[in-house]
Structure P
Amino acid sequence: MDDTLKDTWEKKEEISSTIKNRIKKAQARFHSNDNISEYIKEGEIEKLQEEVQSKMQSLLDSLIIDTENDHNTQETAKRVAKMWIKETFGGRYKPMPRVTSFPNMGYKSMYTSGPISIRSTCAHHFQNIVGNAWIGIIPNGKVIGLSKFNRIVHHIAERPQIQEEMTTQIAEALQEYAHTKNIAVVVKAEHHCMTHRGVREHESDMTTAIMLGHFKEDPATRDEFYKICMSMKGHG
């Protein structure tokens, strides 16, 4: 292939294919709930958003929606692309917010945080998952700022996924950034794939829990955490 033809082919390659090939070359995974930010170069996220906008417009055309004359949907493709890339799926495309730790000055007991708002998306139907998370931690030599729990949870929640895997990812991330194996996570959420389609059940929530370290090994520690959770806001 001469240079002219090669340049033409490279210009036509979609940015999603470029990023995907980069991930495959690294033998990494790119499931719906994976963070792929390390494989996205500067300036590519804007190109990806433009590509998604174009394909969203094609989807609207296939749904037989007159976006040229319907003032309500003239900007829908642009809005949805921005929402997915920058907001609701942002946890795939943005790196984890910086989480700094500092020395623990001797506190060895449990502390909890919650409710932390959950705004996620079901990977099966792309419907909302809305609820709260409660965190329990028994620190070791280092601790992180209280707001960092919220930032970690929000970053992981902003991906298409199922609640069980999200809860596991939150617990594993907290172990890493809080420098302790003693982590408890409870997530209680409403799934719009249950309330807006299918069985259309509006009174059902889903609760998932991950207990690690002392929370898993010691029933008294686990019971104390659950009692504290029940006394906190949003657990009714």
Structure Q
Amino acid sequence: MPVPIRVLIVEHDRLMFEGLVSLLGDQEGLEVLGVASSAADAVDKSMHLRPDLVLMDVRFPDGDGAQICERIRSRLPNTAVLFLSADTNEATVERAVMAGAAGYVSTQISVAELVGAIKTLAEGELLVTAAVLARLLRQGEIQPTDPDAPSAPELTGREREIVTLLARGRDNIAIAAELEIEPATVRGHVRSLLEKLGVHSKAQAVDSARRMGLVDDSARTPR
């Protein structure tokens, strides 16, 4: 049986977090670890519970969502942060992404769409609109993927191994087994790859990395 995605909900509105706990708790493949209702509590519970994903609002009475995200990601780089908010202002979304959020969705989405977003992020993918990504590229906040650029983004040895295995069709579980590391560690590396390459998905990462000569296409499995 697949290991469930462990989710921490960070929401100060009682009605909202009770609804999320009820809705997500019934979803196959998800496990709600708990709820944090303040900025300070969010960081403390993240450190204690070490979730795969933190689902949170962008505004709190005692703090700012982007700052909370940055603090969580600096301590738990393998934990994804997904913002669920009624505030879809472009500047707010950009700030969240710059703070390390892997995704940002509106409270207008359906439960099925939210569950899909959580599962997408848990695989290491990003949920960032093309418009936001383009602006961050222009501002230099994300490394561009121009194949004619004089230099490719600097990848770690492990990131090169993982993008090569992705190019060979391996999923996160297979990569974790082959490299003898935890699936959560693979997700963290995949997310880092996507951010460095300025892309949304594993397929785009493989395509960009291959064009930049960052993929080992030899028959040998990297070690």
Structure R
Amino acid sequence: MGADLGVVFDGAAERIILVDELAREIQPDVALRLLLHLVARHAPRGGRVVLPTNVSRLAERAVQGEGLEVVRSGTNASSLMAAAAADGVVFAGSPDGGFIFPSFIPGFDAIMSVAKVLELLALEAKPLSALCAAVPAASLVHEQAPVPWSLKGLAMRELGERVREIRVEPADGIRVEEDGGWAQLVPDPDEPLFHIYAEGRDGSESRRLAGHYRALIEEVLAEAET
């Protein structure tokens, strides 16, 4: 069709999915890191960007040397929006396609996101596919583990006790840091499951971390049901 960019809105017109000029969907986490890089290149120095704790540590590398500070928020939308409303924040984003430009409104807005994407792409004068190809690949892993509603509270308490020596506070759910990597276990507010986020030095280490904490969840549930 000769288009430079395609955009898909979610049903609430809050989040977007980008499609490049080759008709390839850009994964939301890649789009987030791309926008972070572009904002860092073109925003005034001295500002801050807000990202949830379940976004790859590559975020800090993306703004390194550009005069911006990365501030981490909770993983839920309300926490991200509250942090985005603070003074000095120029951008906030989540890995599900939600982007916030606080100079307009400290909340998700698909129309404003498209406008800012077009503005940033115009400043680069490069195809979207080329810009995305330059985004470093993240080793972060996201998995889900089923946890019955009736056992969510017990699982949180027992898991917290088992990792208390390496647990990081404060954080949504349970976050641990070990061997240069991290993992975060977050109960889903609407479904009977836990989200498992893990990032190690490479993909293999990330998968090992995620598998370890999935096994720990399964062990806790098995003991609770005996």
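Bear in mind these aren't lab numbers, they're just calculated from the coordinates by the rules spelled out. Everything numeric here is computed off the predicted structure, so don't read it as measured data. Cβ atoms are built from the backbone, for glycine too; each structure is taken alone.
Looking across P, Q, R, the calculation of percent of Cα pairs over 25 Å apart that yields 53 traces back to P. Out of P, Q, R, choose the structure whose coordinates give Cα extents along the principal axes in Å, for residues 60-99 alone equal to 47, 18, 9 when calculated. Corresponding structure: P.
Here FRET efficiency 1/(1 + (r/R0)^6) of positions 76 and 124 (r between Cβ atoms, R0 = 25 Å, to 0.05) was derived from just one of the structures P, Q, R, and that gives 0.65; the source is P.
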